[in-house]
Structure 1
Amino acid sequence: MQTESGEIMRNNAHILSAVSFHFSCGGYFGGYGDVTVKKEGDHAVLTVSPSMLREGKVEDTTKELTIAEWNGFISDVFSKYHIDDWNEEYINHDILDGTQWSVKVTLDNGSELEHYGSNDFPPNWRSFVKYINNLIAFSGVTF
């Protein structure tokens, strides 16, 4: 078990070295939507790729974020939702069709923190998805 200061240091290291975030969620009948946020120098680009089956539109929507918005977002991902404490996978083998999802953060050294699931979710999943939905509200896409 990590100490509180050790966890804070680990979270800060991930926050400072994160360069991209990718979220995908969907299912067989509704298709899959994606959210990508990439840090690009002094700003970040947020791209929402809707599910054609669920949203009825196929065009990506983009929005530029300030570096302060990027820093706040990636800080929340680690400090508020603790995704680095999530299991690598969450799988419910008793359900065949349902919701599949993935979350991936790429760090500046090329390493990736990746989590995924099928019909099973981390404990704070609903609040995390609500946070993502608030972030992408401008696009009209929801998960």
Structure 2
Amino acid sequence: MTPQELVAAALEARTRAYAPYSHYFVGAALLAGDGSVILGCNVENAAYPSTICAERVALTSAVAQGKRDFVAIAVATANGGSPCGTCRQVMAELGLDMAVYISDGAGNYHTTSVRELLPDSFGPQRLAEGVAADVAAGVAAAGSPIV
């Protein structure tokens, strides 16, 4: 699938967004390693923290379908807005080397990567290193036994 085709899929997903509060419609199209494309759109909620971004909808849907290998994600907004920090962290967890195509509403896009969007990201390896360092130092949260 070409970047243009993936961007077109994200633009289509954008039309399905539920954004009655911000009116900022976002679509995402995730290309899995098996060639399938999983769509996502933002879904807002009156309890704002319950809102979920298009990127995370696509990624969590893919995981629910048993997919774990991701090649690229296209994100489409009216003005070519970049993924938020939470989405960047989730993208880093699931595909640090994914290509990212960020598109405006007319389909004009630029290419980056998750690694470029979130340099020095926190991931499973950093978590394991931190836990190992705490165990070695005998550090534990109050009331938590050291494993």
Structure 3
Amino acid sequence: MIVDTLGHLLENEAAYGEKIQRGLQFLRDTDFTGQAAGRHDVDDEMFYFINEYETKDAGECFWEAHRVNLDLHYILEGTEKIGYSAIEQLEVRDDYSAEKDAIFFTGAVQTAVTAGPGALVVCYPQDGHMTGIKAGKREQVRKVVLKIKL
């Protein structure tokens, strides 16, 4: 998992593979203002979701990881905590679904980062992540989750 801001990652984009560089440039160059919540296709290797939700207690959230796509969580509005755990430290709740490209887990949150507007969190296949955790109080979050095919 990488946690930083889009600006910082763009300054050091040569440190990342071509696909992540392309994703960072896409996030930089796209105006998400007014885009509807839901799925938006970019090309054969990238698509994204505009997600809008209210944060909640960790006990109401879920762990997930992916095998086919890398996740780039780019926060547009609001603040949330995102839990992190290596998938080996979690218990499988639901087996892998190729249709959803997701495997779901259970486990306690031991590590979490706070992500507000401009924050970017990159989740690799080995990174169990739990999004939507309240950072102190419940609040609305609007974010882009860019999916990049590995």
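Taking relative contact order in percent (Cα under 8 Å, 6 or more apart) as the measure, the highest value among 1, 2, 3 is held by 3. When percent of Cα pairs over 27 Å apart is computed for each of 1, 2, 3, which one produces 21? This value belongs to structure 1. Here the criterion is distance in nm of label points 7 Å out along Cα→Cβ at positions 36 and 60, and among 1, 2, 3 the highest value is seen for 3.
Computing helix-only ellipticity at 222 nm (-39500 (n - 2.57) for each DSSP H run of 4 or more, over all residues; to 500) across structures 1, 2, 3 gives -3500 for structure 3. Given a computed value of 16.1 for mean count of other Cβ atoms within 10 Å over residues 44-51, which structure among 1, 2, 3 does it belong to? The read-out comes from structure 3. Have a look at 1, 2, 3 and say which one yields 14.0 for Kirkwood radius over Cα pairs in Å, for residues 12-75 alone, as calculated. Source structure for this number: 3.
Any read-out appearing in this document is the output of simple, stated calculations on the displayed coordinates, not a laboratory observation. These figures come from a predicted structure and were not determined experimentally. Cβ atoms are built from the backbone, for glycine too; each structure is taken alone.
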